[in-house]
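Participant: Multiple structures follow.
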Structure 1
């Protein structure tokens, strides 16, 4: 059996994406699919939602989970990521879920026989977040093709934006990026959310990533919210049936007005719930292997 990696949305075919979403929906509806295997969550960056929902998914799948804490590992002695993963492989681990500050860290793991699931690599990719976002959109609209998604925020540093850009466009959605010009990275973008707020189906706000760059005074909390945030006034102008999404953690009052986080349009906590079912589907995909 060849175990399957999940590293990037850029190398997933539409059929595979839709199969994962269908399996996740089955899990959401209560289907049980226990699977044998041992996994380790190697998180070298802080995480609440991704780490905890993987742990919940692993628990629901009946997997054995070995604890791992970077603060008490040989990483502090200079051990490479490759050697850490090869150690996990040697002791019988079947899959590793890795979040790491280095983009494309998985390139150095070529030759490892354990399944590698990318829980986020620097400013690169976050495939399971993209899959749970796609599931949320699919549940809402019954399709992804033709849906207009407006992604607002720190595009250049956002692995969520990059993962979603690839998958949404590949599945036929229309994607618009809104951000300050210096935050657009490789993507064409606009600075004017007001030009799109009335015609978009999904407004996806991104966290301002203070830890990844210095934010100028121009983008203070108040200025950013006024220029790029989802204000109460903008929410009122959204089209009927349009929804609000955010990968979280949320800077309340910056990307989105505090009272909108759990408003009728918001699917933010539904995204979190969907994360468990998507990660169950991904674990099944990885551990059962592929043809």
Structure 2
């Protein structure tokens, strides 16, 4: 048993390092000697999922569901990979819908506190056409259950439902409630995305600035610059924020420097500063030479 635990610990380290192919080899070898080991089988499903090998992930999680039918998380994971296969193969999607619903519903029944399952059901019932069981009322039912577990998740779910249903004012209301209740970056991001989708860049920038005031994240400087560049508004503010982003850049900020240079090129192109725009777009291309939008932007700048 101790030997088994040591091996599983090593596999978990490979997961943390995102070395999924190495993890897969070790898990398969481990399961040859311990074919019914539950944790190892879950690891196998997880590693296949990370590699988008949906069929093998389905087989692994199905084995878990059959061996331990009262564990909610196994039903949730099984439903999740079935859903990913359905998205990948639209021809087979209709045949999978029943199994996806059954898996998620079972998980929700088994664990009254399983937030992820309820989120999956909110999204599933909104995205399915009515002819194959889509239902806003069922989606709202699970949003209410989410709200009972976590007000923030409930508000975000209701925001999502109304955004999907083309009710932007209601979506905005619930996203603002989520910000007031929890105020995480996720809450702010949802509202920013809604404003961008609704072509309200000024409101998007205002929202990002409030998020920056609260969270003090360098990545938010890039977001302000991005909106300014894309919508040709508040260019001075956008340029200033991008310069701060580059000055304080760290890999954990998420967006490579090249993209900040690309946004600065866009801003200077809006200002008709052709020479400066070319300087920044050349920096972006030198750093990430294969990015198509960079090359397209350079063509636009050259034609100014």
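We did not get these values from a lab; they are worked out from the coordinates using the rules stated. The structure displayed is predicted, hence computed values, not measured ones. Cβ atoms are built from the backbone, for glycine too; each structure is taken alone.
Participant: Here mean count of other Cβ atoms within 10 Å over residues 160-167 has been calculated and equals 17.1, so which of 1, 2 was it run on? If you can, show how the numbers build up before the last one.
Facilitator: On the way: 1: 24.4; 2: 17.1.
Only structure 2 yields this read-out.
Participant: For which of 1, 2 does Rg and Dmax of the Cα atoms in Å, for residues 192-271 alone, calculated from the coordinates, equal 12.3, 37?
Facilitator: For Rg and Dmax of the Cα atoms in Å, for residues 192-271 alone, the value 12.3, 37 is produced by structure 1.
Participant: On to the next question. Which structure, out of 1, 2, was helix-only ellipticity at 222 nm (-39500 (n - 2.57) for each DSSP H run of 4 or more, over all residues; to 500) calculated from, if the result is -26000?
Facilitator: Working through the options, I get structure 2.
Participant: Upon calculation of semi-axes √(5λ) of the Cα gyration tensor in Å from the atomic coordinates, which of the structures 1, 2 produces 33, 22, 16?
Facilitator: Attributed to the structure labelled 1.
Participant: For relative contact order in percent (Cα under 8 Å, 6 or more apart), which structure out of 1, 2 has the highest calculated value? Don't jump to the answer; show the numbers that get you there.
Facilitator: Numbers: 1: 24; 2: 6.
Result for relative contact order in percent (Cα under 8 Å, 6 or more apart) over 1, 2: largest is 1.
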